[in-house]
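These are the structures in question, set out in turn.
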Structure I
Amino acid sequence: MGTETGDIRIADGRALEAHPLRAAVLAELHARPFVPTSAPRRFLHVGFLTAPTAAQASREGIAAFCAARGLPGPAPGAKHHRMEMGGANLRWESHAEFSTYTWDFPALDIAPGEAPFQLPFHPPSGSFVGILAEIPQPGPLLVAVDLHLICDTADDLQLNSVFDRASLARADVNDGEAEIATDFKPDPAGFVRVLVRDRGLSPEAAGALVQRVLEIETYRLLALLGLPEAQRLAPELARIEAQLAHLTEAMRQSEGLAANNRMLDELVALSAELEAGATASLFRFGGSRAYEEIVRLRLVTIREQAVPGYPTWQRFLDRRMAPAMRTCLTVQERQANLSAKLARAADLLRTRVDVEVEQQNRDLLASMNERTRLQLRLQRTVEGLSVAAISYYVASLVHLLVDGIHEGGIDARFGFALDPGLVTALSVPVAVLLVWSMVRRIRRAHADHD
């Protein structure tokens, strides 16, 4: 339990509880150990790009391959597995976005002056391609390396007959204990050929050198995957830059809310298009930078020394690979700068739209104030008319009342005579004052309530 979980047993049998990730962190430093080897040996190494969903399928494929041959398969969750088959070995490794298969077996002896790659080979358990055909391909093939580890001789091995002299890179490595050579070009079978000449390496040092050389070629190709993406995005960025320049020029002459809204919509559409491309390429450009850094670290580790007349691997890759990486970096910087420019242009245009909207709101409020003032004047006029109308009706009621009393002789019975016209005339100012006072009281009550 302690070994698997990272817990530590103490004297009385109890365990000190470890962090849940302690075991995984400790095991990471030993995840892909160097495999000791010695010359002559041949390594065929291929790498397939795998989507995150295909990683489990790759593990299941190698597990089924092992089960069919009665060999132990990879442990659950394992990222690498090595199997031996009659003197040959097949190593499987699973990485974040790719899986590799490395087949190594004894190479035939090479006579002095004979090029190693021109020799036929017959792996003990069948051809490497035949073995791979039995394992489901986890993704598209990207890396294919044919590496020969041979014992060094005093004779030159006619490398110009095997490699392209114009692209041949050679270097002494590991303080002169070995030499590496390649032209980074695929042979007719599709493999990039690499020669490692052993001048006294220990088995551990030879295994480490072979693995680092294979990693250099693997991560070199993975890093260069960003270049096609950068080349695809460059024309789109140029078009967006041209449209942005056109819109910013039009902003200087545009007038009216409708025109500004239309340009703002175009800027938002350009920003969305740019961000979509930047988001899609973010992982690829980030991976390219990380892989390039791994290549540089591996080249520093093997400690190259120049062979007269030939570039080292570092110099060759700096001349050919560095421009591609600078192109990726330039495209990513253009995306960031263009995104900032689009944001600033949109902010300026949005500010102009806000100002125009505020001006429209101010004019609308002024118009509403004028209408309210007119409505108030009309209301006061109507109130004055209503006072006159109500007073008229009150006076009419008084006239009807007095006229009825007079006609009925009620006033004569009480010893006085009423003149309906005079009483009506006297009631008019009283009615007007009463109605006006009532209307004023009602208006004040409404105002206090508001």
Structure II
Amino acid sequence: MPKATCPAILVAAPASGQGKTTVACALARLYTRQGLTVRVFKCGPDFLDPYWLELASGAPVYQLDLWMTGELDCAQRLHDAALVADLIIVEGVMGLYDGEPSAADLAQHFGLHVLAVIDAGAMAGTFGALAHGLQTYRDGLKFAGVLANRVASGGHAEMLQLSLRDPKQWQGALMRDEALTLPERHLGLVMATELADAMVRLDVAANALANMPLGQKRADDLKAWDVVFDAPESNPAGEKSLAGKTIAVAKDAAFCFIYAANIDCLRKLGAEVVYFSPLRDVELPVCDALWLPGGYPELHTQTLANNTSMSSSIRQHVQNGKPVWAECGGMMALFDSIETVDGVVHAMWGLLPGRVAMQKRLAALGPQQLDAIHTSEASDALVAPLRGHTFHYSTCTTDVKPTTRTRAAPGKTLRGEGEALYQTGSIRASYFHAWFASSPAAAARLFLKDAV
């Protein structure tokens, strides 16, 4: 496979909340409107930003993480994108140098050009110092420039521009405007699919960017950010261990934390994937296994509880001994009840004994991995652990004893124990979010029958 060349930038910032997603979306929308082919990626294990990035670019958005998804996976996706795209945009995570691996690690590994977005709402000359620090803190990092966000006025923008050591680094200023702010809640951004005016918001941001140096670049100008992506080593095709299996995947406003790569992985394993909505549908589609992904069941407790025909259908699925993999929000819905932050207890599906209580602060966060998953349909041969992460605002109380627990990613430490993997009958459930492609053989076992 030949090398591929394409302009590629990483949209980064000194911290979270600076406006990375708004700028990445605006840039993707602007150039997509102009007829360019744009491919966008999200750095780190984020579910929500990709909804906005996909809407802006009109193409699926995949995660890139040097540990969770792996270097080979990142290389393959970037190379494939470079073969077809006029521009690759990668949205960073947290601050540019935060985390191990960081967004800077990803940028340096693949030679991406860093565009720094800085919330300049309460600064003037320090803007230049911060931009200089981001650019020079690490040797060898390519820099595409800096964009000021939440700027008060034209005069303010001029002060910010003058503070830069290199005037050529100035890519423009986005003014302080609520119309340029994407709405948020406790787990991150509100999904684009939930807002009727989502595309209008993106067009407003794209229009604002169109008048800046960053947005006025043409296809030939973008070549200054060209990156040569080597063809990755061939990845041998895995076994079709889910051939002939139909997996029903919950997908709606309550269950929406789904990596596009996970769906791709299930299909490569031979499975047929069908979607359904626990909020709207009356029963499960015909299927051999069920995946209840994470999401926001706590925001839809009444609707989920009232859809008794669906809960009965899921109960029948379990009674028939068919596999269920429930992660985070999917697991929460299986418990007897969910207590929301206002202290109100809502009855849920009652397929796992115990209760879930929402917290006002994060209960767990970080990269983790899950080791052995035994089934009666798979050999006992050792398989690689599933990599993934945990991120939740609730805790659960149950008498079910964990069959195992996740471990911290290499080089990381856990505060307390790892996430429990609960198993009762054909149900496997955990707060752990798995990246299936990190170990397809292990992922397949989540949807195969266990010895009962």
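I have -20000 for helix-only ellipticity at 222 nm (-39500 (n - 2.57) for each DSSP H run of 4 or more, over all residues; to 500), calculated from one of the structures I, II. Which structure is it?
Details: I: -20000; II: -7500.
Computing helix-only ellipticity at 222 nm (-39500 (n - 2.57) for each DSSP H run of 4 or more, over all residues; to 500) on every structure in I, II gives -20000 only for I.
Taking FRET efficiency 1/(1 + (r/R0)^6) of positions 104 and 248 (r between Cβ atoms, R0 = 35 Å, to 0.05) as the criterion, the largest value within structures I, II is that of II.
Once distance in nm of label points 7 Å out along Cα→Cβ at positions 152 and 296 is calculated for all of I, II, which comes out largest? Spell out each step's value before the answer.
Numbers: I: 2.8; II: 3.4.
By distance in nm of label points 7 Å out along Cα→Cβ at positions 152 and 296, the leading structure of I, II is II.
When distance in nm of label points 7 Å out along Cα→Cβ at positions 176 and 368 is calculated for each of structures I, II, structure I gives the greatest result.
Comparing structures I, II by mean count of other Cβ atoms within 10 Å over residues 208-215, which one has the largest value?
Working: I: 21.5; II: 18.4.
Top value of mean count of other Cβ atoms within 10 Å over residues 208-215 goes to structure I.
Cα extents along the principal axes in Å computed as 162, 71, 42: which structure among I, II? Traced to structure I.
Laboratory data are not the source of any read-out in this text; all were calculated from the coordinates shown. As the structure is a prediction and not an experimental result, all values here were calculated from the model. Cβ atoms are built from the backbone, for glycine too; each structure is taken alone.
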